[in-house]
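Pasting the structures here.
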Structure 1
Amino acid sequence: MSNNVSTETQAATAEPTLDLAGRNLWRVAGGLALAHVVLLVLGITQQSSPLFQEGVEGIRRGYAEGNMTRTMTAGMVEVFGFVLLIPALVFLARAIGRRTEAGRWASQTALMAGMAYVAVTFAVGFPAGAAALYGAQRGLDLETAFAINNIRIFGYFLSLALLGAHAIGMAIAARQDAIMSRWLRWGGLFTGAVLVASVPAAAIGQQDWGTLVWLVWWVGLGVWLLRHRQHA
């Protein structure tokens with residue numbers, strides 16, 4: 001009898017356990033999310049990667065006559081930014097969408113889509129761009145370098161659908177948890193729809209709108225993670 005009373009007293013006086021190991025993990029995830037955006041923008045602004053519509057002349061200016069050291073360094077900054085994106089994606093899938101089976105389904109689908117987006121970027125985007133740059137600097141004919149660089153560009157176009165699926169999945173998971181209704185739920189649905197629409201819009205050169213909308217939405221999500229107050 002005394003042991004039971006002692007156990008109950010300890011349980012009553014113990015500090016309540018914070019869900020998901022406390023608020024520090026939310027802050028770390030928010031910092032990683034924002035760091036991804038900072039490194040991504042920094043890397044892009046320091047590169048001279050040719051656009052699809054610039055054709056062979058863009059390969060000449062950006063790759064053959066460009067600064068390979070600067071472009072490669074900026075690319076490595078982007079690579080590190082995408083590495084930081086991975087734990088942020090995993091945390092969101094662990095923290096949001098846990099109340100219902102539909103929420104868990106949506107969050108896990110979002111995680112798979114987000115990881116596939118990162119995988120396409122690493123497997124297609126970075127290697128093809130680096131190969132085109134290196135080849136153009138080492139005497140590879142510009143038409144061939146243009147074709148290799150197009151692999152990077154078309155991989156980017158298709159990856160927007162995966163990024164859109166992640167945003168929509170997180171929006172559905174947040175709806176199931178009834179949290180952050182305006183930004184994560186409605187903003188996620190809008191962002192995902194714009195990203196998916198950006199894939200066919202690439203035919204008229206309007207694919208970057210989806211990425212710009214996602215950057216704004218992702219920054220807001222990162223700030224929310226930093227300011228989140230986890231309840232016991």
Structure 2
Amino acid sequence: MIGVYDYTVILTYLSLLSAGSGIFVCLSGTGHPFMGIFFLLFCGLCDAFDGKVAQTKKNRTDTERKYGIQIDSLSDIVAFGVLPACIGMAFIRVSPMMQSIIGPHCNRWYNNVTRVAVFGVLALYILTALIRLAYYNVTEEERQETEDGTRKYYLGLPVTSAAIVFPFISLLLYVIPTDVTLLYIFMVALLAVLFIVPFQLRKVGLKGILVFVGIGAVEFIIILILTLQHSV
């Protein structure tokens with residue numbers, strides 16, 4: 001069979017399966033956006049350690065190494081590009097405020113303009129995430145031809161930041177008694193810009209990764225508890 005199937009890519013494959021499941025749930029018409037958030041957090045957990053796991057195999061061939069770079073970014077565009085946009089669609093579907101703006105009883109012209117603007121932001125987010133990941137792949141291959149080890153800085157905001165930012169915004173729905181959909185859409189637009197703005201961001205080490213994993217775990221537990229309480 002074509003492809004790589006050893007332990008170095010297992011977490012990447014699991015992340016993609018989680019992202020696909022989250023997308024299906026968000027677009028099903030009945031799934032709450034929080035269900036998509038659960039899958040997004042799992043994607044973030046897998047991504048936090050997939051690189052570390054891959055580095056433990058010292059005898060990787062050049063083909064396996066390049067495959068790992070490509071498959072990681074291909075998975076990331078689904079997990080941290082398409083899935084957050086679909087979660088945004090789910091928020092719009094369940095948001096009373098958004099339905100009052102773009103619902104069937106609103107002015108038709110205003111309705112269409114608002115829909116184009118909102119959906120355009122979500123589509124732009126996916127596009128900029130794709131551009132950033134493609135640029136990263138090219139520059140990473142060029143870097144590895146002349147340098148050893150891992151890079152110390154990112155250029156632009158990593159798309160994986162979506163796994164921290166969007167769950168946090170979702171939690172605000174319970175912290176403040178108001179609709180957070182517009183805030184979610186605003187943060188989608190902001191992250192879309194930060195993905196392609198060329199600023200340097202220091203890459204975190206293992207301690208930093210563990211901190212982010214801890215934050216994600218706390219977000220997961222809080223959202224799970226609040227969702228269960230809300231459903232009772």
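Details
- Here the criterion is distance in nm of label points 7 Å out along Cα→Cβ at positions 40 and 208, and among 1, 2 the highest value is seen for 2.
- Structures 1, 2, by Rg/Rh (Cα atoms, Kirkwood Rh): label with the highest value: 1
- Ranked by FRET efficiency 1/(1 + (r/R0)^6) of positions 112 and 160 (r between Cβ atoms, R0 = 35 Å, to 0.05), structures 1, 2 are led by 1, which has the greatest value.
Read-outs: derived from the displayed coordinates by stated rules, not from any lab. Remember, it's a predicted structure, so these values are computed and weren't measured experimentally. Cβ atoms are built from the backbone, for glycine too; each structure is taken alone.
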